[in-house]
1. Hey, distance in nm of label points 7 Å out along Cα→Cβ at positions 112 and 232 derived from one of 1, 2 reads 4.1; which structure?
2. Work out the source of 19.5 here, i.e. which of 1, 2 gives that when Kirkwood radius over Cα pairs in Å, for residues 96-215 alone is computed.
3. Say we calculate distance in nm of label points 7 Å out along Cα→Cβ at positions 56 and 144 for every structure; which of 1, 2 gives the highest result?
4. A value of 159 was computed for volume of the Cα convex hull per residue in Å³; which of 1, 2 is the source structure?
5. Assuming 0.60 is FRET efficiency 1/(1 + (r/R0)^6) of positions 16 and 192 (r between Cβ atoms, R0 = 25 Å, to 0.05) as calculated from a single structure, say which of 1, 2 it is.
6. For the read-out relative contact order in percent (Cα under 8 Å, 6 or more apart), a value of 14 was computed from one structure; give its label from 1, 2.
7. Where does the value 3.1 come from, among 1, 2, when distance in nm of label points 7 Å out along Cα→Cβ at positions 72 and 288 is the thing being computed?
8. With helix-only ellipticity at 222 nm (-39500 (n - 2.57) for each DSSP H run of 4 or more, over all residues; to 500) coming out at -17000, pick the structure among 1, 2 it was computed from.
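Values quoted throughout were computed directly from the atomic coordinates according to the rules given, and no laboratory measurement underlies them. All figures in this text were calculated on a predicted structure; none of them were measured in a lab. Cβ atoms are built from the backbone, for glycine too; each structure is taken alone.
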Structure 1
Amino acid sequence: MVKKILAVSGGVDSMVMLNIIYNSTVKKYGYDFAKENIIIAHFEHGIRGEESKLDLEFVKKTANKLGLRFEFSYGNLGKNTSEAKAREVRYNFLRGIATKYQGIIYTAHHLDDLVETVIINLKRGTGWRGLAPLDSGGTYRILLSKEYLMDKQKILTYAKQNNIQWREDSTNKEEKYLRNRIRKYNTVTNEIKKEIYKKWLAQKELKNEIELEIDKIVTIIAQKTEGDVKYSRNIFKNNVDEIVLTEVLRKIIWNETKTIVLNKRLNELARQIKILPSGKKTQIAGGINIVLSKDFFWFDSTL
């Protein structure tokens with residue numbers, strides 16, 4: 001069995017997720033198996049001072065009580081850190097733990113999270129990917145599965161019925177965050193939530209089909225030479241649809257560097273690959289460069 005890396009913040013969502021996974025695993029395989037294959041992971045962002053430290057202690061005590069392995073790390077990010085930055089460093093930590101144990105990350109995203117994320121993406125003028133959020137590879141959202149699908153109200157009801165303790169995050173009420181403002185004024189009905197969920201499932205299937213086609217294109221334009229992989233520039237020079245080029249380049253950059261690049265920058269990089277002369281370099285991020293020859297481009301990490 002692949003080990004389960006549970007991202008547990010101490011809030012009600014993740015504590016319910018932990019309860020469901022732990023109890024179902026013990027019931028099916030026994031306590032020793034659960035102890036061996038479930039790891040609780042907690043990231044202390046360092047955003048909420050003493051409150052964050054108490055969250056860490058709470059989750060640690062829970063792990064000890066259940067006899068589960070506990071992994072944690074500190075972010076020391078500061079109270080003015082953006083949601084995007086906090087999410088980035090948290091997932092870097094979780095991916096590191098998943099690599100260490102060769103496991104799958106489990107997060108407690110639920111139906112209301114999905115609805116809010118779709119609303120946020122639409123508000124920001126999303127592309128097609130924005131309608132299939134919360135679907136990153138190597139991460140499983142059990143509270144968005146058909147078996148355990150829950151919204152916030154169902155989570156709270158489950159927690160109370162099963163005497164689950166949790167900690168409240170005071171920043172969830174701060175309206176400086178867009179998600180919190182949407183959450184406060186969200187009037188989406190249960191019927192609409194169900195429709196969004198159905199469309200999300202369909203969009204995920206479409207996304208998978210698109211990504212299979214993108215993988216085929218990437219394989220076609222890749223050429224291995226002297227141990228390195230170089231990619232043909234022809235597809236970028238032949239006026240292929242910009243959306244296709246963006247997805248192809250996104251996939252190549254992720255394969256080569258594990259770097260997430262936003263659409264605006266991807267479009268600019270695709271344009272540079274198309275027009276820049278041989279011998280030029282263009283930087284992606286963190287010292288990682290795309291190097292260009294007449295017919296190919298590849299990656300290096302020199303400045």
Structure 2
Amino acid sequence: MVNAVQIWNPDDWESFSLSLLQNRHGPLNVQKIPAAHKGDYGIDYYCTKEAVAYQCYAVEEPVDIAARAERQKRKITTDLGKLLANHIEIGKLFLGAPVKHWVLLAPLHDSKEVNLHCAKKTGDLRKAQCSTLDPLFDVAIQDPSSFPAEVVAAGMSSLSTVKLAIPSPSQEQLEAWAVGSSDLLANATQKLKKRVGVGEVQAAVAEAIASFLHGNAMLDALRTGSPDLHEKVTLAIKSRARRLQFAGPQGGPSAGAILHTELDALISALKSAAPSLSEENAEQIAYGSISEWIMLCPLDFPDVE
């Protein structure tokens with residue numbers, strides 16, 4: 001199982017978070033604190049009806065679990081400090097009602113160390129006995145898994161840019177796939193000899209396998225996280241494959257020229273069908289799809305004379 005991580009810029013994450021919170025609390029019950037003028041008090045959005053404050057934070061990806069957790073803990077500590085320092089003004093925002101919850105809203109929560117940090121900060125702030133905070137005030141972290149799947153999907157479909165980071169397949173994954181795919185390997189070897197020759201074909205086949213697995217992992221991640229985008233992408237791939245089967249490859253006569261032309265055409269088709277898909281992700285999916293076409297049908301190259 002390959003883990004995909006959505007790469008967010010801070011503005012997109014705040015906008016996406018707002019759509020989630022408006023669904024949870026109602027559009028009229030969520031208010032924003034602009035950070036541009038005199039800071040944000042450690043709060044991005046708040047709901048007086050539920051006495052809850054939210055801070056949005058997207059770690060710059062990709063990072064490992066430990067680094068992500070450490071940055072989230074640091075953010076929690078920093079912004080709760082702002083909350084205490086500005087408690088008088090925050091009390092005015094909540095109309096004198098004590099704040100019951102403070103939530104860090106993050107794209108991914110995958111470490112219990114952050115839960116333990118939230119528990120510690122909950123204890124610290126209760127001990128502070130701040131009049132702005134409820135005696136049972138608590139600190140938590142949530143990610144999109146805390147919201148209905150259809151709400152998350154709707155928010156994803158409205159994004160201007162979707163960019164996923166997926167690790168390259170490991171050597172073990174490559175070897176495991178190769179064990180059960182001898183026919184596909186033979187096809188790829190026979191075809192790619194026409195592009196690179198016998199001496200370099202092994203490396204070319206290995207690159208095609210890696211691209212195929214990486215592209216498939218990207219499609220799987222889109223299917224889970226952004227089904228509307230996944231549908232648009234797969235339809236574009238099927239359309240190009242159908243044309244290739246019917247009319248043959250473009251850009252000959254050399255194998256290299258054909259590959260350049262087909263890659264450019266597929267990337268263009270993907271970007272046209274799914275404009276919000278990042279250029280990098282479109283290229284990764286195109287490389288994977290064309291590698292699959294080489295291993296199966298419909299893509300072949302003229303024999304080398």
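1. The read-out was computed on structure 2.
2. The read-out comes from structure 2.
3. 1
4. Answer for the origin of the read-out: 1.
5. 1
6. Answer for the origin of the read-out: 1.
7. Structure 1 accounts for this read-out.
8. That value comes from structure 1.
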